[in-house]
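Next up: some structures, all given as structure tokens.
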Structure P
Amino acid sequence: MLKDNHNANLLIVDDLSENLLALDAVIRQEGRTVFRASSGEEALALLLDHEFALAILDVQMPGMNGFELAGLMRGTEKTRHIPIVFVTAAGKESNYAFKGYETGAVDFLYKPLDVQAVQSKVNVFVELYRQRVEIRRQVGALEKSRKEQEALLAQLRAAQQELQQAVRMRDEFMSVVGNELLTPLNTLFLETQQRKLELERGNAALFDTAGLAQIFARDQLQIQRMVELIDDIVDVSRIRNKDLSIRIRPTELGAVVRRAVAQLADQAGDARITVQADDLPIRGQWDEFRIEQVIVSLLRNALHHGEGKPVQVSLTRLPDSARIEVRNQGKGLSAQDQQRILDQFERSPNGQGLYISRQLVQAHGGTLDWLNQEGQGSNFRVTLPLAGPADAGAA
């Protein structure tokens, strides 16, 4: 048995007020609201405004009679499912019952009314109504739960795809970095073995002051490359964990650019790196070390793809920001390579550095764009707000 927790509206229609009062007194109970109408027109107005568990209609009324009202109710979507019980003073032998059932009645009550019979029948229809309401509620709850489960499942699938993508990208990144680490390690190992062999042969002259200087320079270069790769691994891990911090302080950008260029002067070789900057210093609130890291990464990328041609760095002050551009004169990136750099940085040469650079620039509230046309070189453009990021915490 369902709990009696759904209020039921009952409609009684009769042109005689004394009949309405009497029937109201018989069927009114707690949890029920009885609406009374003295005409078909008045009843239609109530039917449009309320949902009813049952309509009890007097057959014989002036104007619109009960059968006509029932016909209108059955012709309207909102009221076609309301059970209709007719009340009539005519004898059971009349053809009213046939006509009433033809118009959609579910039962007939005959005057004088049997109070217990009326109450019993109304109780049945009220209980049926409450069951329908409860079923609708349960169906609605099940549908809501189904939609929530579908949404949760979609979220889980998306999270699973993101996790699989993250794992795949991590594995690819580690594979690329691992391979790159092997290069300087192999070089160091082979050179160490060569030196050992030379010492065993007694060729100590190779290790004079000039020779040692060359050996140390080569070793330092290989070690520095390994340190940079390890730094990249650490930075990527911090980015993934949203733990990449930046330390903001007053910084003169021109000095940072010149230091970055000086770092790569030996690697540039014949390519040459030229700097073009405004005469006035450009000062802002930035993490000096991280901005230098970005510029070095862009320069390395430009040299790598520049085919030995000059690389140009330009520095420009804008009203509220500073702009750094790094241009090379290589072949430029294909559309496929551009997308790969944007979405899967581990798969492209120097891609991890570009990915990290982009995150660092965004942590400063800035943007990193690359303007590229295949066959005409690449132009990487960094724009940094002079005031620094709104939040100087983790990136």
Structure Q
Amino acid sequence: MRRVVIIGGGAIGSAIAYFLNRDPQEEPFDVTVVERDFSYTQASSALSASSIRQQFSSAINIEMSLYGIDFFRHLGENLRVGDNVPDIGLVEPGYLYLAPPEGLDVLRENHSVQKAHGVDVVLLAPDALQARFPWISTEGIALASLGLSGEGWYDGYSLLQAFRKKAISQGARYVQLQATGLKRSGRAVAGVELDIGNVLEADVVVNAAGAWASRVAGWAGIDLPVRARRRMVFSFSCPETLPGCPLVIDTSGIWLRPEGRRFICGFAPPQDRDRDDAPLEVDYRVFDDFIWPALAHRVPAFEAIRMTGAWAGYYEMNLFDHNAILGLHPDCDNLFFANGFSGHGLQQCPAAGRGVAELIRYGEYRSLDLSPVSFARILENRPLVEKNVI
């Protein structure tokens, strides 16, 4: 039985653990998942805003998320353990991208790519946008793109736990230990060194360490361009309701969506202020100085909002091109990477988990060809351009 050790027990690592032994007709793997914190206090899976969209500009991201939404719609069937049928509370109100005049061409180009891949999306001129969402101000908007189905949000922590419990039911072992190094043997990794002083012997090792993935890669002498970048999420209340509110991406770069009777929002900071490994502390000044004025400009009802809370989590940011890095590096024959999702990990974990499991079992992709996000593009300096980065 081949021994697979997965470093990182978040949604990505747990999805890989699940897919490795998904088919009872296949020879099973001996799967061990090394996770330093079973409470997942700082895990991106637990701190994410947990959304899924199809409105990407690259075919591979669209295909990965199309598989993701199908998996989520059948999650109870896919990840059921006995009488325990998981529910992640998936809703599909859509994504609404708002484009200023200078973004008109890009939005139309993206729309063409999305329609060619079966995405259920429609373009709305300002008058049609106003008619559909009367609560929105169309000032400065030249065109909008609305996902009609297949886009929405869910409970990311419940998704992580569903994958984890299903993987355990299939024989995976989770150990609450800290990986501290890799034991090399020629062109391979022979095992994972642990903080308790021993080594977990392995035939295959998977780096699914999220925001800390570059450290794991460094143990094998591999440079992985992934860094921990802080993202803050603010919650707020509003006296008025916004009927049919989707997840809105404003021209300012701020995103917002309803969360029960409240709303949550966030944004990506300017590149010159986006530091590696920033502490997971919330800068509340950002809300008053930047977010609130922009929200009130786009939705007049938000003049009367009140902030009710905030939290911060890490994106595992791929600094090369903000897209996933999957598969082997040519310098190591059995160390697989599943990193750099740059905020898309939860929605892409079903496709990534299935793909990496196929690579480990068969040495090739059998379902969806994920080679566009292989390490090769980084080594050959061929960035995968994704225009819709949030």
Structure R
Amino acid sequence: MTSSDHATGEGHAATRLVFDPRLLAVVLLSLVGTTGNNVVAAALPAMGAGLGVPDARLGLVITAYTLPAMVAVPVAGLLADLYGRRTVVLPSLVLFGVVGTAIAGVGSFEAVLLLRALQGVAFAGIMPLSVTILGDLYDGPRGSAAQGVRVSVNGVGTILAPAAAGALSAIAWNDPFLLYAVALPAAVVLAVVLPETVDRTRAADGLVEQLASYGRTLGQQLRSPRLGSLLLGGGVRDFVRYGLITFVPLFAVRTMGASFAQAGLLLSVRGVAYILVSPLAGVIVGRLSRRWAIVGSLLLGAACLVLVPIAPGLVWVGLLVLGFSVGDSVFSPVIKDAVTDAASGDARAGVVAGMNVGKYAAQASSPAFFGLLLAIGGFGLVFEVGAVIAVGYAVVVAVIA
């Protein structure tokens, strides 16, 4: 971590970021990205009834989106580094909005899956690049603050998008998909406000020369132990977090007799932490440094995980979920800022893409892994192992990063 991390003066300057139109444009970009699965998740029950699709197949709507996104993210990162962020972001927003809105007009489940796959490809040029562009624009505590504002606004989107989609699905199964049209005016705003943030002089070279030069640059950066340890953080975060998201509701229902509604509320409290705490990430980094902000957030999350199985009641479980989310709401923006700061501008999008591939892999494997632990040793083992993983990564950051 650089000495600039400790400059509290920058922490005060970070409060002025909310007036920067470039930050507002990137936050809008990220907010559009949050609609990807939040809208469709709320629309699935109505879709099943409207198209006559059994519940067992409805999950394909999520899979059809996530898998193409995972494959396309490295390609989007490569293109953004070679030809510029705007060159990738603007067409991605348009494609995302057009194909997403088009779902409202189809009449078959197969057509929904096809359009969702195209939307997943478009997503690869939206959410990961919102992280990259903030890394281009800001550094030090301002970088952490900017990433924190992004996470905070994403928390608002995570609350509002499902609510709006649920209300529209009561009218017709396909009406929620009209919400994706918000990507089109967002593209216009970004075309006007967002500057190009990367030098595209390399684009004047031939394609072979570009790829060779880019491959050398990216490979050199990925061999850095410090950057490698930071990249690992994205996967570790989602591996532990998805274990919590998947098994806290089950724990509450199976062992505490909670209703399904109460179990859902246990997860809803997470949004409070992301909205209120993430914007403070820059101030925290200004006082502690990135390293110790990351380590502290991991240790807080681990402590909350360990206590979940012995919580005396649902209220206590909710408080522990909130505590975990407070740590995560600091960890998320700071780890992203640390990765973008450690990567050079001419390969930053590729580095962030690598982090996102790890995140998607963690999201896919975490429920199965913790499900196996549940079968072996019960809920106690699930949360204890999650805590051990968090502490183990905290040690890695403290020693290497």
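No value in this document is a laboratory result; all are computed from the given coordinates. Remember, predicted model here, so these are calculated numbers, not experimental data. Cβ atoms are built from the backbone, for glycine too; each structure is taken alone.
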#### Entry: For log10 I(q)/I(0) by the Debye sum over Cα atoms at q = 0.20 Å⁻¹, for residues 114-241 alone computed as -1.12, the structure of P, Q, R it came from
P
### Task
Please state which of the structures P, Q, R yields 11.6 when mean count of other Cβ atoms within 10 Å over residues 162-169 is computed from it.
P
### Message
Tell me which structure, out of P, Q, R, gives -7500 once helix-only ellipticity at 222 nm (-39500 (n - 2.57) for each DSSP H run of 4 or more, over all residues; to 500) is calculated.
### Response
Q
### Query
One of P, Q, R was used to calculate distance in nm of label points 7 Å out along Cα→Cβ at positions 50 and 290, giving 4.4; which?
R
### Task
Have a look at P, Q, R and say which one yields 27 for relative contact order in percent (Cα under 8 Å, 6 or more apart), as calculated.
R
